[in-house]
Every structure is written in C-alpha cells, then in structure tokens.
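Please find the structures below.
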Structure 1
Amino acid sequence: MVNHLFRRFMSFLIAGVLIFIGKVNADSQVASQIPPRHYRHYSKVPVDFYNASMMEWGGDNLQDRLALASPEAAKKRALQLKQLGINLVIYNGRHFRLSYQNEWPEIAREARIVTDACHAAGIRVIEHQDFTIPAYNSYPLMLEHLDWLQRDIRTGEPLRWMSPDNSAFLKFYANYLTDFQRVANPDGYMLDEIALNGTYAYGGADSRNAFKAQTGYEIPSWIGPEKQYDTAAYRAWMGWRSQIPLHARTQLMDAVHQVRPDVTLLKYGSDYSDSKTAASGMDLALDVADYCGFMGWENLNVEALNAWRPNLRALKLRQSMGDYYGIPLWALMREMTTPESTFYGWALCQLGKHSIWYGSRSVDSAADLAYLQKYNGWKNAMPQQYARTLTDTGFLLSNQTRQVNPDRTFFWNDFAGWCDLMLENNRQFDTLLDGDLLLPDRLHKYQVLILASSACLSQLQIDRLQNWVQQGGTAIVTRNSSLYDENGKRREDFGLAKAMNVHYESYDAKGRKIEGTLDGKSISYLARSGMCNINIPRLADSTVLAKSTLGQPAMVQTPYGKGRFIYVAADIGTGNYEDEFRNGRKYNTVEDAGAADAVKVLYDYAHRTAPPASLQLPAGIVGIAYQEQGGPEAGTVYIQLLNASGKSVKVGDVATAGREEKITLPPVTSPMRIMLRVNAKGDAMAQSPMLSKVLSLHPQRNADGSISLEVPGSALNAYVQIRVPAMLLPGQKPPPVPLPPQ
C-alpha cells in the first residue's frame, strides 16, 4: 500500500514537473518571439494623440527652422493653428542635424520659443530631425569619424550613413538630444532613418565582430542575385540586424527620459508589411513594443481616390500595432493636392482609425485652409481610443514571414491581395500580430482565422492554432503556411500537416486555373503564382472543395475537433494586389473578378453563423464597422462609409506627384443595407461634417435578434458616418496590452 501511494505521489510529481517545464518553455518561446511592451518607456500612453490633427509648424516641410521663431510670430501662428483644429505641431527645418553643428545652440533656443507658444495654445510639439545621414556641411565630422560610418557588406567600403550600431556615435548623439531637450522642451521626437542603408549595409567592424560572437556566423556577403535566403546565416543576420534600430532608439530615449520622462517617440515607415522593407532591417513589431508611443505611416501614394486600396490597406494593417499595443496611430497624407483630395485623405483616416498629418501640398493657400476648417477637428468623429473592428474574423500579419525573404511572391503579394479584396468587398476583419498566436486567450473573439501565405509559424503558434480550431474555430490556411519555422527554416512538411490532413510534396510555379463549388457558389480563378502539390493521406477524412484544371486538389476541408481547417493550395490575392501608386509608377493592377469572388465565397463559407457586421453596399462603396469597447461610449457602433466609385485610374496610367487630383464621385442611387448583431438601444444617425443635417435612421429588429439599417444613397457623397447606440455584451472587450511582469 505504501509503495502504491509512493508510486502515485511520484507520478503526480513528475506530471507536475513536466507541466511546469512545458509552461516555462512556452513562456520562453513567447518572450523570444514577440516582445512585450516596455514599462519604463510607456506606462502611460499619450491619449490626446488619438483623433489628433498634425501640421508642420511653418506649413512646409522645407521651411527654414528660424521662420516664425520670434515670440510674436510664434504666438500668432500657434493661435492660427488652434483655430484650424490642429493640436499637434511637427517642427521641421535644419533636418539633417549633423550638417548644422555650429548652429546647435541657436536651433535649441529658437525651438523653445515655438514650444512655449504652442503649449500656451494647448498644442503639443514634435521635434523632427535626421541624425544618421551626413549631408551638406557635415563632411568634416564624417571624415573625422570614418569608423562611425556604415559599410558595404560586399566591399567593406564606407557608406554615407552613420551607423546606429556604433556605441561612440550613439553616445555623441544622445548627449546632443539631452542638451536639446533641456533647452527646447518638445513633447516628442520623430527621428528619421535610424536604419541600415539598404540590404547590403552593416555597421562596420564592431557589428561584424558582435554578430559572429553572438551567432557564430560571419555576416553573409554576396554579389548579384541573392539565392541564399534559405540559409541559417542569412536568417540569423536578418533577425540580428533588425534589432539594431531598436537598440539605438532605446539608448537615445533612455537618455532623453532622464530629462523628461513623458516624452514620446513617433515612428513611421511606408508599407511596413512589405517583404522588401524587411530586407533593410526594419522590424516594426520590435520598435513599437519597446519604445514607440505613436505609430504612423508616410503616405507616398500621389492620389487619394485612385489609390484608395493601397491607402486603406496600409492604414488597416497598421491597426494591428495600435490594437495589440494600445497606442494611437497617425498617417501623413502628404501627396494630397486639392481641398477635395485632402478631405478624401481625411476620410480615409477615419475609416482606418488614424490621426492625420496634413502634407504641405494640401494646405498652402487661404482657400485650402478655409476648406480644412469645415471638417478638421469634427466634434462628432468616432472616438478612436476604444474603437475596435466589429468582427469575428482575424487576419494574420506574419511579421515572422515577411522578415525572412524579401521576395514578394513568398508572402507579400498573396497576403496584400487578400487584404485588398476583403476591404473592397466589405468583409470585416481584424489584423493580428504573431503574438496573438503566441499569448494565451487572445483568439476567443474569433470564429474564423485567415493565414494567407503565413509561411513561418513556431511550434507554439501551431499548437495554439490547433487548440483554437479544436474548440470550434475555422482556419483558412493558404499555400506555404507553416512550411517554415518562426526563423524561416524549412520543415520537411507543413507544421499543420497532420491536423489539416494535407502533406506537402512540391511547388508548381505555373499559373493554374482553380475551380470548385462551396455551398452552391462557384469558384473559378487563376492562381498566378502557382500552387503547392499536395497529397491527402486519409481521403475519407477530408473533402476536396476545388481542384486545378489538371485535377490537383486545390482546396481541402478537414474537420478537427469541433472546428475545421480549409487549406488553399494556391494563391488568390496575387492577381488583385494593388501596388502603391507612387510618383513615376505605372498602374498595372488587372483586377480578377474570379479571385475577388473566391475571397468572398471562402469568407462567407467559413462563417457557420453570420458575422456581427454585414455590409451590403453598392459597387464602389467601402465600409468598416467599429464598436467602442471601452470608455464613455462603450457599446456604441460606428460604421464609416466611403464612396470610392469615382476611381478612374487605368492600366498604364503613370502616377505624377504634384498633379492636382480631381475628385469626381458619381451619386449613390441604391440604398446601403447594414446588418448588426448588437444590443442596439435607439435610433441611429447618419452624419458627416459635409452634411447640413443629421439623418435619423430607425433600426429594424430581425427574428434572429439582429438589427437591420437601410441608409439612403443620398446620404453619401464622399464620406458618411453611421452612429448606432448599443450596449456591450458581457465580457466583450479587447485583449489586454501585453506587458512583462514587474
């Protein structure tokens, strides 16, 4: 009996130890793969940066810093900006700061005049400068400190950028910033180009030695087409170099915070999800986690309406950062050229839940400013802080995948096309980060998860995903998803192979026609980047939903516990991905109606019950539904509607910066129908800063408990917002911001 009890005790003890070890291992995987937000920098988020409006202090990014820097002129300008509804100022000029060492004391004194005037008017000031690019008069400094310069991996020759990985240079610049902060007292900084100068750049001898000491590898060195992405050395280098900007910013902001602890740091990138951006060493997931309190985007699309898809896609993808870390977001709509296009840019920011930074092209005349006053600082705009997309669908933005291979066909084209098509067809979704598949209890909100070419998944992420599906979720998993680990190392088979009942055999790079039927709705589209050749080991356990014209299985549904996997072997989004419409680029998007229909059919088929928001809108009308999940309006639903039906760009058209954009919008003649599964409590209101009156809408309650709204087409010219009073359901709130233990 004693022996029996002892054996039982030991078995329980061993089981407990194994559970503890498993938890420790899981926790360590989480810590290594997704950084938690840092307490010492951001215990408080600058909440007044939500729903903010920003403008350059002098109205022009190319201004001389000394303009408007007398106390009288500064006071006048601050009051003018206040009347325009501006509450954040970007202070420019003498931008490449290393070129003006002889003026540093004067620059700080003039800046103090500006910050004092703005603070008196209730406006915050963001100091905007670049400290890595020696230009103009900085050659003596550069020649005196050649060891501070970045180097070319291939030749070892110095590049004309200072290295953010050089400790002596960082100490030099940290001293400058602390001196500047003591005198000028700005509320935040925007420090540009803290990065490596392209794919072939590295920080010099110190970087090379540190990389080898920490990883055991030499820094990869090659000339010509790069075919070495799938090597351990390349993967280690991409991960290691992405940490360089983070360490630099952390060191600089630690120094500034010794002077003023609440100073925030703005960060911007262009389309940061793009694999090509990752090749330059940018990892915004790391950046935001550790220091960034205000994440943004520099819009380089030269038109608002004709480039609405890449515009809105960038805003929607950036929401992943804002929602995950609980920070405000901004967008610089710098290329807008007419009062109407500037308003359209503002409307895009409302749909994307971003504060707006007005570019100087759009506010350079009295007529522009008069038009701006009609809508900027609109009092009825949706409060952004607690607003979350009203959806039960998650769409993974796999930072792990975009980091390991700059070839857009590996991840970006398919992923971005899926995003474009869901936006265009008004299918609501959240954009998720890698950490949502790592941290526990973050997926309970979702009925459907979409992993579009999310090649790189860790075993812990795979376990979390499988557990979520087992509990009743539906996962749409496409192409190469889970074929690599989180560091980009190729697996022999899909990590999800057993759960999906699908084994990887090879990749067919030729475009194939895909055809099938889901719930009576046909799918027929061309897979432009090819498809995975697969086999289904347990044929009786799965259903082939679609095949290629060669008979290859292209969509396979497999039950898993209470849920199911839908594996899609071929890309869908590539054919409809719309590239950024930047200066000099030709428009080359040939829209594939078959691919668009395939995304709609798959999205609807994956939902066993109707999603919480369904928007049936006329062609060309785009809508995003939000719900306030905290704050004074908790439960209230806001539906943002945009008229994009006037898009006129054609294949072959060339983008031209500075050309005045004509916003011509056909009238909306059909009603817009909205179905919401919310606990509504009164009439809805359609309103816009351009509407002379508020339109009252009476919700119709349906037999299944949902409500329906019909909005007349006449309510929408360019933009309209529908506000629906409602209450939160029990337990309905966003997942908490990930924070480390204190």
Structure 2
Amino acid sequence: MPILFCKDISMNKNTLILALSGLILAACQSADSPEPVSDAAQPGQAPVDADAGPNPFFEESDAAFGAPRFDLIEARHFAPALDAAMAAKREEIDAIVNNPEEPDFDNTIVALERSGSQMLAMQLMLNNQTGAHTNEELQAVDSEYSGKLAVIDNEEFLNDALFQRVKAVWESRDSLDLNPEQQTLLKNKWEEFALKGANLSTEDKGRLSALNEKLAEMETLFSQKLLADTNAFELVLEEGDLDGLPASALAIGAATARERELEGKWVYTLSRTSFTPFITYSGRRDLREKIFRGYSMRGANGNDNDTRELIREMANLRIERAQLLGYKNHAEVRLVERMAKNPENAYGLLNQVWEPALNKARAEAEDLQAMIDADGHDFKVQPWDWWYYTEKVRKEKYDIDEEQLRQYFVLDNVRDAMFAMAGQLFGITFTERPDIPVYQEDVKTYEVKDSDGSHIGVLYNDYFARPSKRGGAWMNDYRQQQVIDGVNVTPILYNVWNYSKPEAGKPSLLSWDEVETLFHEFGHALHGLLSEANYASVSGTNTPRDYVEFPSQVLENWANEPEVIRSFAFHWETGEAIPAELIDRLQASSTFNQGFVTLEFMAAAMLDMAWHTRSEAITESAEEFEDRVLGELGLIPQIISRYKSPYFAHIFGGDYSAGYYSYLWSEVLDADAFERFKQEGILNPETGADFRKHILSSGSTEDVAELYRRFRGQDPEIGPLMKRRGLITGP
C-alpha cells in the first residue's frame, strides 16, 4: 500500500500522518467532507461500530514495517474505509483546483501524484483480497464499489479546472528545469488526462463517465462469473478410474476429495495444478475429454455464469469509448502509452512468429499422431490428447518423465535457491517473518534486506490453490515504493501461485512448468522490491504493459541453467542430487513442444487484438467471432487458444485488453538481455548490479527503451527468442 496522506482541516497542505506505515484513514476527514463515512462519525474521527469494535483500516498498523493487520481485517471493514478514502480523494482534488497560486510542477503535478493514496490503498486491498482469498461478502463489496470508484476516477480526469492546471504546466515544460523522472511524470499525467477524455465536450464527458462506470461494473461481474463457473466443475472418480495417474496426481485428487468431504474418492478441478497433471497422465481418454471440455467451456455453459453476451457487450462499449476519445478502436487507445505505440507494431511482432509457430505445431501434431497410430488406435489426435501423448513422445525422444523430474523439485528447495540466486546477483537477503500477520494461514512472509543490512521491503508468498482464490499466478502491491520529503517509502507486495497443497507431512513437489512460474512471479517481485523511484506511478512494475513482463520473464532463464538447477534439485526422499545426465536431457528437450506452447499463446494474443481492433460494433456471437478469427488464421484443430473468449480473464476481467501480446514483446527483450548474462557469467554480480540499476530499480522513470539500451548496449533483436523456442535454427 502506498504511504497515506490526508488534508488538515484548513486544506492548505498535505500532512504526513505516519512514517513508513501501513493503511490508516484516521483523522483524514475534514469538516466539510462531501461523503461522511457514517452518520455517527464526527469530523476527523473514524466511524466505530459499537458492537463490533474499531475498524482496523482507521488505526495505525503496529505490525512490523506497517504491514496490514490481516488478523483484524474483516469484509465488513471495507465499505466504511472505501467511503472515507473516496471522500479524501475528492478533498485532495478540490485543494489542487482551488489553489490560488499559479500552477507549477509541485503544486499541480506532484500534488496530483500524491492525491488519492488512501483510495489507491483501499483499491489494492480490495482487489488483492477478492483475487487471493475472497468470499461472498467481499464480492458484494467489490460489486458495489467498482462503479463508485470509476465515478471518482471520472471526476478527476473530466474536471476541466484541474485539467487546465495540468495543461498550463505541460505547455510551460520547456522552461522548467525538470530531471528525466520529473519529465516522465509530467508527460504521463498529460497523456493520462488526454486519453481519459479531458478534451471532450461536457456532453461527451457525461457519456464517457457512464461508459467507464458501466465497464468497471461489467469487468467485476465477469470475474465473479468466471470464478463461480470454474469452481462449479469437479471430476469425482472411483478407484477404477485412475488408470495412468502417478502418485503425485493421485495425491492431488485425494487431497481435493478430503477438502470436499468425499473420503475414498479422487476429485479433479479446473485449477491448472489439478487439470494439467490429470490430462497429462490419465489413461482414460473419455475422462480427459470430460475435464478438457469442462475447462474449455467455462463461461459458455448457458447457466447464470455464462459470460458470452457480457464480453460482446463489453467489446462494443470499448469501441464506443475509443471513438468518443477520437480513436478508431480500443487497441489504439491502449497502445499509446506502450512500447509498441500502435496496433500495427504489435501485429508486426505477432505476424513474424505466427507462421513459424504454426509450422512447428503441425510437425508436433504429426509426431503425436504417429504415436497414436503406433499404439494401434484409430482416432485422430484431439486437444484432450495433446498433453497425454506429448508426455509419451517426450519420454521416447529424450527419456524424460515429468513425474520423475517432479521428485527433485521440492517447493521449499526451489524457493531457497531462488532467493540465494537473487542474493548473489543483486546483493539482497530474504528472512522469514512469521510475526507479520497474513490473510490466509498458508501464506509465508519475508523481510527483504540489502547487502548493507538496510530494509528494502516485505514480500508475501501465497503458494497453494483453494476455492477462494482465482486461478493463475500473479504479483501485486499493498504499498508501492516512493520517496516523500526525502523519506523512502519501502514496498509491501505479494506473489500468488496455485500449486496443489501437499498431504500433511509431505513436501510440495513442482512440475517443471511450475518451477518456471515460481521464478517468473519472483521476477515481478524483484521489480517491485528493488525500485528506487521518487514517484509511485513510475516506480517498480508501473511500466508500459509490454515492458512489465520483461523482468519476470528474464528470471525464468536462471531456472533453466544447470548451475542453478543443481542448487535446488534434490530427490525429496533420498536427498540425492539430480543426475547430470537428467539435466542434459532436460536441456536437450528445451525446444520440445514449443510449437504448441507458442501457438496456443499466439492464438490468444491474436484473439485479443481481434476483439480490440474492431471499429464497428460486433454483431456476431462470441463463438462466431472467435471461430471466424481463428479460422482465418489457420489455427489447427488439435490446439485451442490458451484462453477462449468466455474465460479470457486477462482481457475481460484484468488489465491486459489489447495487451496480451505483451508477453511475447517482453520475451524478445528477455531473450536478448540474457545473452549478456551468458557472455559475462549468469551469476556475475557486476552484470547483476547493472541489471538492477538500469532495469529493476528504474521502473519507468525514463523511456524504458532507453533504459534497456543502457543495460544491453543495443536495441533488442528477435533472433534469440526464435532460437530459444526452436522456431529457427542456425547460429
């Protein structure tokens, strides 16, 4: 959570109400607050429920480093805190607008940057909890406040008096003595106002406000429907249904059954850590098809959680909003502030990769069909067969068994090695802090320190899948790094995964993909933790969407290096190190199945761009639209898009609309950047220090393309990516 400010009663200045602490809203209401937090509350006082006690959001956190008091926070505390935060935001904007002094960088741009910190903190709290550990009460609050928060956002960016002050500073920029970070902040604020309709007429501003509020509500509704539809599916099996499942997959099914009080059964869900091992190993083709259809039909089952009409309406409202702003389509709006700049450049990258990936996937499909034919079957390979026969082909070609590999990848060992790697490269340490409250009992908390022992930040690690958590893996902030009046505000953030929780007394064993995902999200965490910016909006992971995945994806490279693998790969029962020949075979198989991996991603990225480069209303159904787009691209029937439209949460429930291509764009950067590490030593602390300085610590304080060039000494090239994925051969 960002450090929080509130106005004094005279509203003449910002008053720092706590130093490097967590969320607090106490004494942040003025006498003329436009939205009192409760009938009983007096100016400058927090509302108190006499029966339930004080609201922890209105109390200064006494946890270490001002971390949130999750042990006290309940769903009922959110609404009054959100009300207070919105009221404070309105007061702060009014103070900027009514400032009698001529607008300048400090009294307008910096003041605007600091405003709304309470509201942002509450938004982060609500979003993080509804994503990682939700319940019906939290979902109700989320539904109620998504539109209200959008209204506040509209009020800021459609406030003409505020915009005129920003415009005055922007137009005088050449006469201001601003450093590069200040120039970036000013440019970002100007572009943000322009992209959010500050130049529109009064009538058009009203329509834009209505569109923003409606879309915010619809995105929340989409996320809730998807979570409900995902949780509704379960595959309940008897002992005779378990053909082919290894011990680790059986343990997942048994543990899930026990959670659901189905003793003597095995249950598999649509969580990737349950779905993937089942569809990879189950010898029952009928059951593989059943779970695959459950996964791929989410949001399209014709029930109350169907999202198909919702997403079509969302896409059309986004078209209307873009054209109201003077753009052809939603993608044009979204890409203005990204490295790609426009849809043509994004498509330029995607088109370079599509055909090579398609050709490689076709060859892989032929290998799978040959395996099916050799087994004496007379069916054609289908999507629910791909994982199963891929594992068989992998074993035949490289003598690699994913189940065998898993025995060497104990979660705790991988995490500790990852922390040690970061220590060697970037000079930091991680110390577990069980005294810091957590929002769920399985979450682990760490203090991060620099090489001189100084405090850097706090990291929460949330490893295991549960019904209260949405699928996937991600990182987010509770408090973002920034500098206030010379005081460094240290970050508090968290990583989330969805690994299967092990049985009592046994370790959590990871698949190879899960090892890479652990490193990936850790890369995001490092980006947030090692930030050294002055302003929160350009610190840490607050970078262009097609750059933000670069630091996380580059971290995956270390997971694939033999030197690092040997530091964590020990058999969970015997303690023996992973055999050198197994590492060699793993390295040799690095481009195996990359046609499938690349093509399913590319299909989703192309689908996202298709939804958001439309300039006319979409009249087709979601299925018709998707089928037509992917059909025109020539996607082979054995592979479906990684995310079909009805459950494409990145673009309909998250912040990746017209931006899913960003993972590939960032991977071009990561593959190219890692070439320097390979040349100078993958654990070379000098190279690591340079990467920390120019990439991890710099956020978007300057143009990120220039920051990249400072580290790499050149513009990125696509060749390393294409070779790494096996899409081209040669030097």
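A short reminder: the numbers here are calculations on the coordinates, not readings from a lab. None of these values were measured; they are calculated from a predicted model. Cβ atoms are built from the backbone, for glycine too; each structure is taken alone.
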Worksheet entry | Read-out helix-only ellipticity at 222 nm (-39500 (n - 2.57) for each DSSP H run of 4 or more, over all residues; to 500), computed value -9500, structure in 1, 2 | 1
Response to the item:
Working back from 83, 55, 55 (Cα extents along the principal axes in Å, computed), options 1, 2, answer is structure 2
Discussion item. When distance in nm of label points 7 Å out along Cα→Cβ at positions 202 and 458 is compared over structures 1, 2, which one is greatest?
Written reply: 2
